[in-house]
Structure 1
């Protein structure tokens, strides 16, 4: 059992694993893909509190070796001060774990999906330059890749579907693409996400 703190400051015990082997528990892929994670009901306020604790997720069948760090460690991870020992790829927050699990379930290359997300985010930011845009892969729908775009001024999530042919084209050009900027920066280090580009840009501007 592990202890987590509710927003009301109550300390709750929760049964959460240190590691998950997706090859050994096929049902876990479906659970994580739908956003299911260890949770408990706070005895003080009745809120559902979800665990966001360090977690290692592996699957040798597809070369997956991840370390998930809590969202609260994002800034430290960007600065290289929260990297755990080892060589596992880092994800920040369980939302990124849920998204990656959907890619595993759908047998997609995470790098190609990230490039598609980068293109979609760029278009969304052109339309709404002052918005804080986040793009998530939501799954395959009727043969197309569905993405959700969050942070729009309307307050609603945008839904974009790209044909499988768009993904296949990115995969075919992947070796050349990841050798160029900004993709080279995106895939450098152990945290490989378009999200770190905003941080690097802000630190560059500050400097």
Structure 2
């Protein structure tokens, strides 16, 4: 097989891969559009704006670079809180240690809320975006899912927030990580984009946990 044939084959393969990727991305958009229609809300291809996300003070949005939100579902205010759901990606670290993190997240704005700064990690990882928070003694927080770790600044405020009832709720719905700062709360399940077939369950669980915390 000569060089010309190999080059042509490589070009064809690149085109096929490009078209497949476009289809996959397009399929997620179509699925999210259908979900938005059944939920009677608008779907925004991009958002929330990075300035708004950084303004929450949540390390999840502050410590990363080149953050982008996509497929935004924004819900009307309910019981004093506004909720939105979207895919979020950003870069963490530099050089050889740089990684791309992406997650489907639930972001809540509680108008009267006052969360202490905290990060609850379902996997127990002290992630790069938890800078400025300190690990706490998990023996003081019984009932949380096995392997979960809690980070924060104000131990007394954390103990007041993470009551045995809240711990039990997270144990009933394992896999959730959360960060709070002031009136804002962000929640996610691992660093991956959620299968759209599980989106309704994701929103229902996030809402239940968030309103229990608030």
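Summary table
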| item | result |
| --- | --- |
| Read-out FRET efficiency 1/(1 + (r/R0)^6) of positions 26 and 162 (r between Cβ atoms, R0 = 41 Å, to 0.05), computed value 0.50, structure in 1, 2 | 2 |
| Test item: Cα extents along the principal axes in Å calculated as 49, 42, 36, pick one of 1, 2 | 1 |
| Origin of the derived value 0.15 (FRET efficiency 1/(1 + (r/R0)^6) of positions 42 and 146 (r between Cβ atoms, R0 = 30 Å, to 0.05); candidates 1, 2) | 2 |
| Structure responsible for 20.0, with mean count of other Cβ atoms within 10 Å over residues 90-97 calculated and labels 1, 2 on offer | 1 |
| Top of 1, 2 by mean count of other Cβ atoms within 10 Å over residues 98-105, largest first | 1 |
| For 1.9 (distance in nm of label points 7 Å out along Cα→Cβ at positions 58 and 154, calculated) the corresponding structure among 1, 2 | 2 |
| Given 13 for relative contact order in percent (Cα under 8 Å, 6 or more apart), calculated: source structure among 1, 2 | 1 |
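We did not get these values from a lab; they are worked out from the coordinates using the rules stated. In this text the structure is predicted, and so the values were computed from the model without any measurement. Cβ atoms are built from the backbone, for glycine too; each structure is taken alone.
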